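Listed below are the structures to be examined.
Since every read-out is calculated from the coordinates, none of them should be taken as a lab result. Nothing here was measured: the structure is a model prediction, and the numbers come from that model. Cβ atoms are built from the backbone, for glycine too; each structure is taken alone.
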Structure I
């Protein structure tokens, strides 16, 4: 097996990725496949933290767009991320991968609460850590949570699993002339307004010199391939 170029990484998976071809909820087969990809990374000795979104269950902005309270909507979205985290943890445990869910919102009957010290302890023991509840604050996306947790755990890269195999100048599913980028800087992503992660997340990654690797989460085995420097991806880095 090829040697990985990263020792500790943060994987950001969207909630939509867990839907598979369904219109809502969690496709267990998809969760199992993503878990299998994470297990492959663990087998190479890579320490993996995971942030999963909640868009397959609920989006806080949907409440605000219909005149509701954004804070309440975001709290509902945080609960959606906990559901997804528990589902992914279940898939990982089926593969005998030690996994712990840490939530930014305290719910001790369901999972542990997040702290940096607790996280680093679990990772040192070889466990996959899934971060739930976003940042624990409204008005911040799970992309921002991914960048924040990556900085807190000293991740060498953020792996953003998306619906396509990198960053494009436009949505390649809608615009066949869209250009795919091999490399970009954080500033170029911000200046071009490329919709890969929100502005706060990219800025936080830039401030902490954390590369962002964008790849297709739907490619079985793709995560492990890219960890060894192969596969199709876009790397966002100022180095």
Structure II
């Protein structure tokens, strides 16, 4: 059976609870798909935000440059995720970060007007959107708390537990280099390596390049709780 090129929409949080046929009926062909190469700028910080951007394929990172020229990765988004949904209806609807493709990436773009039309026709889309925005607010508050107050070891602990949850296993390969983790944690690369060495010495994890094995989940959780 041939798959629809837009079947990813069924997995998108915006359309949870709707069939693909119904989603396509609501869209009525009013969307565009854009292609990006690894490293391409998808959205620039400060750009006016008038569309919903859904990742069809690939991965993007949301990054912010501070006054000192230091780059921090706020998060990475994979297929079916929506880019910066909370800012679409903001009074100052401008993109707060640079969004960069981290591999060959396809983005589905839907206009704000079309989204509002679909919300009026299908209440579940409105409910899903409100849920997405509420969850984003919670995620960002937790991420800010981690960046501001967490130790580098606690950031490692959070990250490793997240990866274990994503992979549903205590043995996994991480998708980031140490430099990318430094950007994600908002610290220097040597500091990332030093904190990892400390976790290895504590017997919390074993590591071989990007391959990790969590040896003591309880201790990782304790490191986070003590931050």
For Kirkwood radius over Cα pairs in Å computed as 17.8, the structure of I, II it came from | I
Comparing structures I, II by mean count of other Cβ atoms within 10 Å over residues 81-88, which one has the largest value?
-> I
If we compute FRET efficiency 1/(1 + (r/R0)^6) of positions 9 and 153 (r between Cβ atoms, R0 = 25 Å, to 0.05) for structures I, II, which one ends up with the highest value?
-> I
I, II: which one has mean count of other Cβ atoms within 10 Å over residues 89-96, as calculated, at 12.5?
-> II
For distance in nm of label points 7 Å out along Cα→Cβ at positions 25 and 201, the calculated result is 6.4, so let me know which of I, II that is.
-> II
Taking distance in nm of label points 7 Å out along Cα→Cβ at positions 57 and 137 for each of I, II, the highest value is that of structure II
